[in-house]
Structure P
Amino acid sequence: MNDNPVLRIVAKIIIPMILIFGLYVQFHGDFGPGGGFQAGVIFATGFILYGLVFGTDALRSAIPAPILRIVIAGGLLLYVGVGVATLLMGSDFLAYNVLGSTPSGGQHLGIFLVELGVGVTVSAVMITVFLGFAGRNDP
């Protein structure tokens, strides 16, 4: 596929649109369909398309494995950190009401942070799984 210039040009055009749509789903998840998991899968799709068109070596150089591991751990820590913060503020685990000056403000902030953690983790895990399967014959 590396020799097909039409495929490479179309991929260069469509990948940014996929990533922007993933961000839209992530940040619009509070108000409509979507959220962290869906956004993470959509965002990972852009990088997976990049790996399919330009090769797994190009994807590995764009996002090295240590960075993926840090992003996976960071997303998980963000999710758990919100829960621990609510515990330290004297409420139940992931009871978002205490995070803001008003209960609805706390709900909005808590859901946003948890969904962001889920989205980041899902995206990095999907890319890692793709690289694990697609690059199994790589040296």
Structure Q
Amino acid sequence: MSIIYRRAINYYETDKMGIVHHANYLHYLEESRINFLDSNSLSYALLESKGIYSPTSKISISYKKPVTYGDVIEVKTYLAEVSPVRFVFNYVIKNQKTGELVAEASSEHCFADKDGRLLILKRIDKDLADKLDTLVEKKGE
């Protein structure tokens, strides 16, 4: 299951060339990931109330086309993989007006306690682990 997150580009996010600075894409990914989790009743606040944190362990972004101030991007976000100790999101970012592919990305997150020790999610909250499993988008969906 994927979620589409739409966001207008702000002037302050652009660089001297008038295009979005590459580092801002990290914010777009986080915003869309939070939107995905919130839309599925799995907010960070809920996870953290259970002692489950999700630090980022890996991120990859492939930039295809620039976007500029005033553009609106659509970030298709989906859960690609869940294992006992980590989960992976994939993202497809398009320019809403033109439909052009702007970037493709993935982010990997582990399940950890407040001190950064890895957790096996099913041992902490089996229902939560099962719910995440149901949200994984299978290839071809």
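Odds and ends about this structure:
- Which of P, Q leads on distance in nm of label points 7 Å out along Cα→Cβ at positions 70 and 110, largest value: Q
- Which of P, Q yields 4.2 [distance in nm of label points 7 Å out along Cα→Cβ at positions 6 and 126, calculated]: Q
- Value 11, 41, 30, 15, 3, calculated as P(r) over Cα pairs in 10 Å bins from 0, in percent, assigned to which of P, Q: Q
- Source structure of the calculated read-out (distance in nm of label points 7 Å out along Cα→Cβ at positions 46 and 78, 1.4) within P, Q: P.
- For helix-only ellipticity at 222 nm (-39500 (n - 2.57) for each DSSP H run of 4 or more, over all residues; to 500) computed as -7000, the structure of P, Q it came from: Q
Every number here is computed from the coordinates shown, using simple stated rules; none is lab data. Just so it is clear, the structure is predicted and the values come from calculations on it, not from any experiment. Cβ atoms are built from the backbone, for glycine too; each structure is taken alone.
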